[in-house]
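Novice: Next up, some structures in structure tokens.
Just so it is clear, none of the values below were taken in a lab; they were calculated from the coordinates. Please read these numbers as outputs of a predicted model, since none were measured by experiment. Cβ atoms are built from the backbone, for glycine too; each structure is taken alone.
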Structure 1
Amino acid sequence: MASQGSVDGEKAKRAAANVFKIIDRVPKIDATSTAGTVLPSVQGNIDFKDLAFAYPSRPDAVIYQGYNLSVRRGQTVALVGASGSGKSTAIALLERFYDPSSGMVTLDGHDVRSLSLPWLRDRISLVSQEPVLFSGTIAENIALGKPGASRAEVEAAAKSANAFDFISNFPLGFDTEVGDRGAQVSGGQKQRIAIARAILRDPDVLLLDEATSALDNESEHIVQASLDALVVQKQRTTIVVAHRLSTIRKADMIAVTRDGSIVELGSHEELMRLPGGEYRGMVELQAVTTT
């Protein structure tokens, strides 16, 4: 029995050693590292320069090959293309969820890999198709955009996001618990809470990743109005990934991605004038399928 206990103890030690080895492992992109440059201010000029990229889990499936795009300060740029064309990948590389295999992404001329990662992500707000809400109250979830924000600031952000009225209709108002992952509120309500959080944060760069694609038509119109309010809140650089093309017609520039590179670039009006253009074809196809 003593011998068996000794063997079990050794197995436990080895198992524990493996667990701690995993815990102590520093990832290639360390979100907690304080190393890197902190810029005194952000203008919001973003450049994707000759990028090549494939996701680590599928190294043979090339997403970008010679991808180039310049976004100037204060511009709203929409990224469109077929499913799997790499629209959302640009956002992932800008936020440094991944690094390109070659080329670079720059913010105000600085390679984002040289910048402090916590600082970089603090200057950016992302509103995605499935917003992240945490267990707690509505007020607490909005206030995550600006730790220490007053209740007045939280309520002002909710008004700007078209969220104040539905929040006020709850018996506990802003003190309503959203539940695990926001289970106690609808999809459209979750989006407006997330947008209020982004408004409160007042980022230098705003990223909208198919923020309305999972909503019904009524919710989409309400949330889109909230997004429009966020975009015009101040002159900030905004990148929009869109499937529903009706939501991005007012963008300063629309970039069409195909086979890992930009194949068309211009305003809605400019691209609609291209005979046989890819964007024009997508708009016409969506118009047919939604009528």
Structure 2
Amino acid sequence: MNYNSLVNTIESLPPLSNAATMIQKLYEHGAAEVNISKLVKLIESDAVLTANILKMINSPLYGFSRQIASVAQAVTLFGTDMVYGLVIHYAINERMKANTDMFGVSPTIFNDICQLQSSLVTQWYSKIDTRQAQFLAPLALIMESGKLVMAEDIIKGDYIQDFKIQYQKAKDPLSYEDSIFGTSSYFVSGMLFEHWNLEPLYVEILKALDYEQEYTTNKVQSYADTLAVIKTAINPREILTKESVLKAARLVDNQGFDKDYFISVALRIKKAYIENLKKR
């Protein structure tokens, strides 16, 4: 297991599904330029994709009080940015069904983490910058994908139990990932998105999230700083724990934003999540 093996794993992955690829082409000139009528028709042409998108959108974590019953309604309420993230999230899960046990969570909880991260961006950062929140919410939904690539390599190397033990013990999971693979799972997400020709700015942000890049612009760094807050509050080792929320709040404060508001949003999302878990 090393950096080269990750590259080989990514390069061996097949393209995304036909529906996802066709939908992706609609976004070639940006989410604002997407033909909404064509987008809705393309999604509805795939019954399984439609069902999964509506299932994710109707999660209590997103805070909607009424049922969203159609793709058209989903696009209207969530916007084209978020729908892009939902489509790609589903498409990635189709292509990569890796076991996430080595990160200490089941696939179901791993999926919860992705949705919680997206929800936190939406509900917290919308008060600071609505447009930036709309752009980052879908990225937050899929930014953990690099862990699925790592998981495949860990399984191939028969290293599941050793990795799981050391990952939980490590003071800094990033440093542990780097010691094994020579990079972080978020950087790997960037590599994966590059392989599938996803939004180029997403690639830049993910590669700048854990490592300073020479080409990083202030805009990209601002996006990366926002996601740093999210991944600190919610990750496989800490899902909105008291400690992780406070650590994230310190980052919020350092960025010049209202940490008390952030904490209140995080706790509200945590409460909704706990209530949702009880119903399973």
Structure 3
Amino acid sequence: ALDWVDVVSALSADPQATANLARSLSPWPNNSATHFAEIQDRVRRFVESGQLGIFTNGYWGHPAYKLPPEANLMAVAHYLEALDWQRDVIRVHTIFGGKNPHPNFLVGGMASAINLEDTGTINAESITKIQGMITRARRFVEQVYWPDLLAVASFYKEWAAIGGGVPNYISVGEYPDNGQWRDADSMYFPSGVIFDRNLNEVLPYDHQLVREYITSSWYEYEGGDDVGLHPFEGETVPRYTGPQPPWTFLQDHEKYTWMKAPRYDGRPTEVGPLSRMLIAYAS
């Protein structure tokens, strides 16, 4: 989160100017000169002690940092607030799953049962708490995270053309509005496929086009290493060809992993939040 922020530069910021900047971006209650001055003092104590804690190992003062001091102070203050916000929002996991991280999964459902009348389960009181957590989380994203993201990105526009992964994206759909998960048209996040970053064309998703390859994996297929198999037809026959222990060092080999490589219509594709967002936007 602080990759674009010079923490030490925040020490030279004017708290009042920082407050003016922050208020121009959002109505977040903590966007005050008093709050930013307090954060600045906390950071100064870190720096003067020589023990930067969570801010250790940054390239502070590097010319690649482009934010003015006031933007740096605003970002640092909001980063520290985000730590508290994160602690609050993950309580949703503990209510539903019993703990966080690594919630306890049980066959047939989550660790916490749902019974609106029972005090030892997820009940009406728990749901009210969860609703409050989600409301606070959304407010933080809308009034802090998103405005800060746009503000910081405006200083690094050229980076949008640098790097990036594969240009293909898949979403199989998420959250059916009618409760019927087999009904692709009812999904809140639609299914679809984008090739070559072409947001003008979203192709329908077809699971029959998914194949798993083992070219670089420690498995063997009856049809050879260059054959891709649909997961329903997949074969998992281990054939370890890596170095034998005891190892003095490890080096690259043609085969190097126990993971298979999925492809869609023969192409590597990205899944996850970015894919869902792009396909929803393009649809």
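Novice: Can you tell which of 1, 2, 3 yields 14.9 when mean count of other Cβ atoms within 10 Å over residues 33-40 is derived from it?
Specialist: The structure behind it is 2.
Novice: Here semi-axes √(5λ) of the Cα gyration tensor in Å was calculated and came to 41, 29, 23; which of the structures 1, 2, 3 was it taken from?
Specialist: The read-out was computed on structure 3.
Novice: Of the structures 1, 2, 3, report the one carrying the highest value of distance in nm of label points 7 Å out along Cα→Cβ at positions 89 and 145. Write out the running numbers ahead of the final one.
Specialist: On the way: 1: 3.1; 2: 1.3; 3: 0.3.
By distance in nm of label points 7 Å out along Cα→Cβ at positions 89 and 145, the leading structure of 1, 2, 3 is 1.
Novice: Who wins on relative contact order in percent (Cα under 8 Å, 6 or more apart) among 1, 2, 3, i.e. which is largest?
Specialist: The maximum falls on structure 1.
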